[in-house]
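Take a look at these structures.
What follows is calculated from the coordinates using simple rules that are stated; it is not laboratory data. Here the structure is a predicted model, which means the values were calculated and not measured. Cβ atoms are built from the backbone, for glycine too; each structure is taken alone.
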Structure I
Amino acid sequence: MDKIKLLIQGREENTYSIHYACSGFYYGGAIAPSICAISLVNLRTKEVYTFALHNYIIQGKSLIESEQQLLVDFVNFYKSLNNPIFIHWAMDSLEYGFKAIFARAENFGIYDFDLGKMQDINLNNLIDYNLIKSLEINNCKQITVMNGKDEAICFNKRDFNLVKLFIEGKVYGILNLFEKYISNDLVDYDIVY
């Protein structure tokens, strides 16, 4: 934990929790799944930044145009950050996470997305339970959240606003979990159950 405290010390304004939703998971050589929402919350200001299909569809854009604009806007936001630190939950595999977002951006011809400028903290490696259970036992749920499978069902039903709300709830929850982790206030699962 001291290593993580040292990593963020004095860099709170460049530290964000991040979470996203997609239509499914990325399986090896398959095409990266469509992205529905990417949400970030700043550690210092608690300001949320959400890039979501819903926001563009209500402007009259098609589904494809909306996803492309979502990715363009997210990549531009990312490029504006000063060597960010991203706090996430299991977004470091080929199947899900930063590399899948990168692959989807490339599908739209967006090639200036440099993953090398960020550092990341995977809470999944620091907490022994799954995300939903961790949020519940630590009272870190801002709103009702769904698992990825249920989010994909909402995506397929084109309920993009609901997916956006769930992702915002999770990204705030991830930040709350991180703050509890840093302050040694995480609830022990064995004590609760």
Structure II
Amino acid sequence: MMARKKIDKEQILCRAAQIVNSSDDRNISLKLLADDLGIQSPSLYYYFKNLDDLKRGLMLYGWRQMEKKLLYSMVGVSGYEALKSMAHTFFDYAIENPGLFSLMLWYNQFEDEETAEAIAEVFSALIRIMDTLNISKTNAYHLIRMFRGFLQGFSQLVIHSAFDNSIPIKESFELSLDVIIEGMKLLEAK
């Protein structure tokens, strides 16, 4: 008799993230994941009710991984430098994890307290940065929405190869970030 393979939820999510990041169509199924892990599909039902639950788990996994990276990126910097560091880390994480990032944006369909909290944790770092700048609370929240839209939108466009000219993407990202920050500075003390 063959011994059962022991695997935990974190290992499953880690491998599932690798699969969605490496597949061209970024699709995943419980059968594909189980086969890859060398386990029977029903074993996954111990951790996930269905495919949507797996995708929700991946979305939370992605936001939590990103949060760790963002917090680490802000160590030793503050203000606009922290904002730039955070933006680069966000962009790099999204580009390095295209399938997972697409699933991370899936949360609008399944927003609940746990998903809202995971996402809020990531963007609370932006709030902390804004608190160090001389920008009103109201304007800070407007700017956070704008900054979030820029980061998520620009990353998605790059992931889907929407920019097709000879100018390097990183240069466009840097220029956009510089313009955004200069615009933010105009709102100081207002």
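Structure summary
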{"item": "Highest-scoring label, criterion being relative contact order in percent (Cα under 8 Å, 6 or more apart), among I, II", "result": "I"}
{"item": "FRET efficiency 1/(1 + (r/R0)^6) of positions 15 and 87 (r between Cβ atoms, R0 = 25 Å, to 0.05) from the coordinates reads 1.00; which among I, II", "result": "I"}
{"item": "Computed 1.5 for distance in nm of label points 7 Å out along Cα→Cβ at positions 71 and 127 - originating structure among I, II", "result": "II"}
{"item": "Which of I, II yields 0.30 [FRET efficiency 1/(1 + (r/R0)^6) of positions 95 and 135 (r between Cβ atoms, R0 = 25 Å, to 0.05), calculated]", "result": "II"}
{"item": "Which of I, II leads on mean projected area of the Cα convex hull in nm², for residues 79-166 alone, largest value", "result": "I"}
{"item": "Origin of the value -13000, where helix-only ellipticity at 222 nm (-39500 (n - 2.57) for each DSSP H run of 4 or more, over all residues; to 500) was derived from one of I, II", "result": "I"}
